[in-house]
1. With FRET efficiency 1/(1 + (r/R0)^6) of positions 21 and 117 (r between Cβ atoms, R0 = 25 Å, to 0.05) as the yardstick, tell me which of P, Q scores highest.
2. With distance in nm of label points 7 Å out along Cα→Cβ at positions 125 and 149 as the yardstick, tell me which of P, Q scores highest.
3. One of P, Q was used to calculate percent of Cα pairs over 18 Å apart, giving 60; which?
4. Hey, semi-axes √(5λ) of the Cα gyration tensor in Å, for residues 5-76 alone derived from one of P, Q reads 21, 17, 13; which structure?
5. Give the label, chosen from P, Q, of the structure having the highest value of mean count of other Cβ atoms within 10 Å over residues 93-100.
6. Kindly point out which one of P, Q the value 28 was derived from, the read-out being relative contact order in percent (Cα under 8 Å, 6 or more apart).
7. When distance in nm of label points 7 Å out along Cα→Cβ at positions 85 and 109 is calculated, the result is 2.6; to which of the structures P, Q does this value belong?
Structure P
Amino acid sequence: MQDDLKETEQFVLTHTMLRIKEPVRSLQFYEQVLGFRLITRLDFDEARFSLYFLQARGHSEPADGSVAATFSRAGLLELTHNWGTEGDDTEMHSGNSDPKGFGHICIAVPDIVAACARFERMGVTFQKKLGEGGMKEIAFIKDPDGYWIEVVQPDLMEELVGDRRR
């Protein structure tokens with residue numbers, strides 16, 4: 001079994017994809033609210049869709065924007081826009097209502113109180129505010145399409161989670 005895993009040693013989770021309805025609105029949210037930077041945009045005219053690859057600024061260096069670098073880089077968020085959905089009644093499914101599936105992405109911040117105060121000032125929609133619910137040390141915000149984004153402060157997670165490793 002261990003020998004079989006050697007073949008996967010260089011596998012990398014590169015990105016998570018979310019479908020979006022309005023690119024301008026979504027890009028403004030991820031760039032201005034969360035500080036992500038657009039790394040690569042790919043347009044597929046014949047199939048009528050665009051891909052926007054973003055990276056959190058906390059990564060040490062941005063990808064160079066080439067297709068190969070984009071598809072080998074860890075930790076990217078891919079926003080997919082199917083052209084024409086911005087003008088119709090298409091709704092995105094966050095996966096948090098029936099039928100359940102996808103749940104959320106997560107960002108780590110150095111000061112969750114300051115980050116949540118900033119989100120409040122910016123008018124960001126909260127799914128769960130800091131101090132609410134059973135896990136008071138985390139918050140959830142929503143992006144323009146209703147996807148949930150968990151907000152955590154890593155040094156508080158040890159106390160919240162404890163040693164549940166097995």
Structure Q
Amino acid sequence: MADLTFTEEFTSTVQAGRLFKALILDAPNLIPKLLPQAIKNIQLVEGNGGPGSIQQITIAEGDKTKHLKHRIDAIDEKNLSYSYSVIEGDGLLEKVDSISHEVKVEGSENGGSKAKTVSKYHPKAGVVIKEEDLKAAREEGSALLKVVDAYLVANPEAYA
């Protein structure tokens with residue numbers, strides 16, 4: 001089965017650097033605080049937080065997925081880009097070898113920002129994945145962006 005690739009764009013009134021700091025650089029601290037009903041914690045289990053490091057995400061009780069591990073592939077603070085791969089976990093990962101994500105945050109003309117994510121799902125041999133199988137995961141990613149954005153709008157001093 002061929003890889004499935006999805007591109008999503010999100011616009012915000014929040015300045016690009018602030019959005020990148022909150023969404024990417026401080027995600028292990030911020031995301032569990034903003035979404036305790038979904039994410040218990042995000043812990044660095046290998047490395048120093050740079051490329052090659054592994055983060056473990058523990059999902060809150062009641063979700064089909066219990067944990068995920070992300071490998072940080074690249075972080076470019078100057079160009080506000082980040083890429084990582086989901087390399088371990090349950091749920092959807094029973095059907096895929098890995099999922100790679102690239103995130104790029106850019107400033108917009110109005111002083112806000114635009115975040116673009118490209119996600120590539122690499123199915124296991126012989127497994128057929130339909131777009132609707134990935135709908136929930138894609139919706140969760142969009143919801144996360146909206147929650148972080150709302151927090152930054154409500155807290156203009158945060159990550160300034």
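The numbers here are math on the coordinates, done by the rules we state, and not lab data. Fair warning: this is a prediction, and the values are worked out from it, not measured in the lab. Cβ atoms are built from the backbone, for glycine too; each structure is taken alone.
1. Details: P: 0.35; Q: 0.90.
Comparing P, Q by FRET efficiency 1/(1 + (r/R0)^6) of positions 21 and 117 (r between Cβ atoms, R0 = 25 Å, to 0.05), the maximum is at Q.
2. Details: P: 1.4; Q: 4.2.
Comparing P, Q, the top value of distance in nm of label points 7 Å out along Cα→Cβ at positions 125 and 149 belongs to Q.
3. Details: P: 67; Q: 60.
This value belongs to structure Q.
4. Working: P: 23, 17, 11; Q: 21, 17, 13.
Structure of origin is Q.
5. Working: P: 12.1; Q: 16.8.
Ranking P, Q on mean count of other Cβ atoms within 10 Å over residues 93-100, first place is Q.
6. Details: P: 20; Q: 28.
For relative contact order in percent (Cα under 8 Å, 6 or more apart), the value 28 is produced by structure Q.
7. Details: P: 2.6; Q: 3.9.
The read-out comes from structure P.
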